[in-house]
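Multiple structures follow.
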Structure I
Amino acid sequence: MGTHSDNRICKSTMDRPFPSAKSSRRRFLQGATATGALGFPAIVSARSPNSKLDVAVIGCGGRGGHNMRTVGQSENIVALVDVNDRNLRGAASTFSKAATYHDFRKFYDNPGKYDAVVVSTTEHTHAFAVLPALREKKHVYCEKPITRDVYEARLVTETARKAGVATQQGTQIHAGGNYRRVVELIQAGAIGNVTEVHVWVGRAWGWQSPEDARKNRDIVNIQDRPAEAQPIPKELNWDLWVGPAPMRPYHSVYFPGPKWYRWWDFGNGTMSDLGSHWNDLPFWALNLDAPRTIEAGGPEPHPEIAPASMWARYEYGARGNRGPLSLTWYQGVEKPEIWKEGGIPRWGSGVLFVGDGGMLLSDYGKHVLLPEEKFKDYVRPAKTIPDSIGHHQEWVRACKTGRPTTCHFDYAGPLTEANHLGNVAFRAGKRLEWDAGNMKFPNAPEAETFLKRDYRKGWTL
């Protein structure tokens, strides 16, 4: 796979210093809880569990609307922010006492009384909406992925750790019982030492031929960024929606969501979207953090549009009593060889753990130990990870009591970084050696331009 001729290095992008780059994941794993699954950062709270939080909601439509309504069932919604008047009016009709804003920067300029924020904007503005709250030591819930790039993920992770507040990434599948039972099986050694993980998703959205787009039921197909402008919907503040990204003329290939996610300006394609859910399972089960190397392949990278189909492979070194591990991501038409050969059930999407004592195949709602004949008399381990009280409820409880969530930013940050690194390797077109501590690629410094971006005038972190 070669690189695209427009993937030029922008030196000014790399001139800004990175935040502290100590391994966030390893640090919190050293303080493992009695569950045996994860360790957590300390959270300071003096609030009574029976009192209500004052919550600001940034992004009130779509997924944000669901987050708002769920949290609003038990807590006070005191501020509403959205660049779309339609969303803002709808939210205000339900939470009529809440202050309303179009620009979250205006909210933070004069925030009033609030305890926590729920952020559900597009991912290219997540860090901008999250960081002011963390710096004020407010609790934060943010939709996945928590940032648009590696640099922002590291900055948010470090800032959240210093703040000592309750955080939660919006990976709702994490709260389901299936993932918890899989983690217990892997950590109990049901299939022995895990040497390989294969993660695949059937969705094929992004840059591809019009013929493939029709076959794959993509919601929009385009070969290049449109130069012409379309009328901006009257209810939409387009300038605020674009935010820190380069200004582009309004066009329906970007809006409404989730069209925007395929554009490097605004998102990172399926890799960071569904990777937040599917790579979550091996990250949790195997206590993963930064890989040693990353390589990826697929079609020739497009300079502006994420691919519909690709693969990315992460290599991890030996740790503790675990040997080296290879994790491979596949999306769209890409699939593991064992899947193609019929060696496992051909589920449309799945996670396959390969150990020296068997295999475990899982999706969101079910799992199976393979070969089934070998495990027909297997006695499952005792339940060590408590069932969730609900994804949003975990965060609310953490805000009030200090009891941690399982998708806090010390966990979600490294997961987000890894997903973004898969895209970096794809765009760079070569195998990358990752110095996580210094956030460098010793063998390919030219690829570091994809770790962070320049921001449009008026937008700073």
Structure II
Amino acid sequence: MYDICIVGAGVSGASLAAHFSSKDVKVALLDVSFEERDRIVGELMQPGGVFILNQLGLGDVLDNIDACTINGYALFNKDKNIVMDYHDDPSFEGVKGRGLNNGKFIQALRSKSVNKENIDFILGEAIDFIDIENHIEGIVYLDENKENQTIMAKLTIVCDGFFSTLRKKLIPEQKSITSQFVGLVLEDCELPYEGYGHIFMSGDAPFLCYRISDKEVRLLVDFPGDVPLPKGEELKSHLSTKVREHIPESMYHSLDKGIVNGKFKFMPNHYMTAIECKKTGVVMVGDSLNMRHPLTGGGMTAALTDVMLLCKSILQDGCLVSVELLNQKIPKYYEERNAWNASINILAEALYKVCLNVELKDACFNYLAKGAHYSKEPLLLLSGLSRDNSTLFKHFIQVALIGAKDNVMGEFGFKSIDNSYGMLKKASQILFPLVMSEKMNILDLASTKNLSKLASA
């Protein structure tokens, strides 16, 4: 009998195991493989994620994996560009974003708990729960020989990612594919602004790049919707034209080389709101519970927020001794993590949809180009250091209002008025469904949420 069974040894699971490695709890960590992963997502950690890692005592995992400092973002739209720093908040002095190799990062996390007496690494594929009258008492898994084995635990933590095999056994499957990424590595690439993530907004869909090592830059090209992706020469042609025409000349050689090499990787991007699991003895964490578009790089920050809240609420006060107390704490965890991650989810989906609309995209770029609080506060939200829903709501509305005003003032007439109305309508069609889906309390928008407050709670 284990105190905790963690299903999935990715960012969430490995962080939990590492945190528990110094605690008086017996943990089983289950995964289909403990080999280094090769993925194109989870490679940019926003400052909010870095801050939480530090709070969990795991910040040093970033030290020896060739992770690169990210100071903010550079945005490119047509022939203009702007550079924005994350923050100058003294509460987060020295906290920057990091570009990294996802596989190396997870291996560094796993190394924190490997060979610890209270942590057992178990190789296998989880296939079902041991469910006794809606109370989860453990899991069933297939071992290396494809034979059924069981793990009994007081608490099962499901964090097996966006392709979770256990999710559908706990909650209704409601994920949808919003777009797909084609990813490739640009070697020896000269970025226009070193130390910054780059978002290119000029095309029909955004694409982004950021450094993941001293010699490697990750390029992610977005294809909207759940449609067949171009392959082979068609994909190479798309990258050589639709992408190349929007990047600076300093990147041409690296892009051309990457296209010729043809080492493309593909990843669907999902949106899925969090649904509380009503069964007892089990809790869901990270992408197995909640997903958003990766344009803003908020996934790891949201997942680590889940980890931090789980460690602060459920795994305190003797919860693993008292089943009754544990069952009381779990609903509170879902409530708190939904509140803390709502701004991350809404910002990711809203910004992506803004980038698909020409008028709103231009309005957003021009708004951020004003500088001062017009860019400072949105970047705090993007960084994950601020989770202030009122700030998110305020700036999104202001982008639409100022954009509509500029449209009318630029060329007054019935057409410009119609375009302005259309812009406001589209903005409301983006924002309000997201507010509803994330169950954001409009009446509580004034409540400020700052990670420093969560850390001190």
Structure III
Amino acid sequence: MAEHEKFHYDNLAGLRQDIERLNVAVPVGDSLTSLKLPLRAGDFRAANRLTVLPMEGCDGQADGKPGELTERRYLRFAAGGAGTLWFEATAVTPEGRANPRQLWLHGDSAAAFGDLLKRAKQMAQEKNGSEFQPYTVLQLTHSGRYAKPDGTPRPIVAAYNPWLDTQPQDKIRIISDDEIEELEGKYVQAALLAAEQGFDAVDLKVCHGYLGAELLAAFERPGRYGGSFENRTRFICNLVRKVRERTGGSLGIAVRMNAYDSVPYPYGWGVDREDFHRPDYREPARLAEILTGLGVSLFNVTCGNPYYNPHVNRPFDAGAYRPPFHPLEGVATLLGAARAIQAVAPGAAVMATGFSWLRQWGPYVAAAAIEQGWFALAGFGRLSFAYPDFARDVMNLGRLDPAKVCLACSKCTVMMRDGGTAGCVLRDSATYAPLYRAGREGKPAAESVHLAENVLGR
């Protein structure tokens, strides 16, 4: 692994030079044409290859309905012209919320989601033409060990994990098989509500250490949902089958899945058993094949755990610690994970992430990889916060404005960790800088040059 460096690329030539020096698999092209192409895969359809990723704003209401800042964000996203609009993590139960302002879909909040979706679609047409409609996905989730529904941690754990648990094993409450089976029904109920409100698809989330992802790595859990590959994948497979059956195939099904946890075996999924710093995509690829056979036509592939090793899924320049390797190595891992899944699911649309750190050059990497068949779609998360109209500029101007891109400063994440709402402090400063300062008041500095212990391992 190479030493961490901050972004410093004034041109594509410099970026290519470092890619060659580091010997990382990151393609770079000169044309953005492939990003402008429409795509159909099963029941998925998109006007272009650009996606707004599901970035949590933590700005919903106490009852789970979208708030004023939620509406503001999604109207800006919709106006921006991305072919796919992926609505953020939405809890299926109140106890599964990651914070008191996380969105929560239930009978009394469903109409508010429908209203937001309707306004977003109208905005997309007003700004991008009467024929333009983004493909809309609502992400359904249960936060598991990271549940904090009232602002206090109330973990619901799939399996004991010594790398993540701060309490002794006998103090950890592990969710039962019967509770998991009951939870499957909650996901189905939420999916039916999403379909009624007009979403094109739901995302059954199994990534970033939340409950669905944790079950995939539950090698040492007894019972129906742990141990064997069949048992560990039972939850996500059951969800897909049940949602497909109850909706009659009228609702698209997407899966945002980790292909690599970067947590030591037997507590991490998709990791080499001898060296967890190396991915082993055999089980994630096997799962992708199964899910494709069950009718999943859209995969959003990611890696890591934002609470444990955030540099893995979000290469950054500044934050609570100095990452242990060059961000381009992290970008290569994220692209490689999507490439591995696309290879076993050629009929599905696979989306890659990890472009925001690349700033204005991210689209050139995405376009080159799509042109070479690595994956079909490119998702932008933090960049969407900073630059909600990035897709329109790619489509119409053929470039991104360096003065508007994400700077990978991690302040949006700091806001979340402070218990506030999240947005771009630098590019959307009138709205979010006061919120950032209020959240930081009385707290120690969020930046450090030291490596975090959890990065080094134990």
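Please treat every number below as a calculation from the coordinates, not as lab data. Only a predicted model underlies this, so the values are computations on that prediction, with no experimental measurement involved. Cβ atoms are built from the backbone, for glycine too; each structure is taken alone.
For which of I, II, III does P(r) over Cα pairs in 5 Å bins from 0, in percent, for residues 122-225 alone, calculated from the coordinates, equal 2, 10, 13, 12, 13, 15, 16, 12, 6, 2, 0? Source structure: I.
Out of I, II, III, which has the highest value for mean count of other Cβ atoms within 10 Å over residues 162-169?
I
Taking volume of the Cα convex hull per residue in Å³, for residues 370-417 alone for each of I, II, III, which is largest? Evaluating volume of the Cα convex hull per residue in Å³, for residues 370-417 alone on every structure, the highest lands on I.
From which structure (I, II, III) was semi-axes √(5λ) of the Cα gyration tensor in Å calculated, if the value obtained is 38, 26, 20? The correct label is II.
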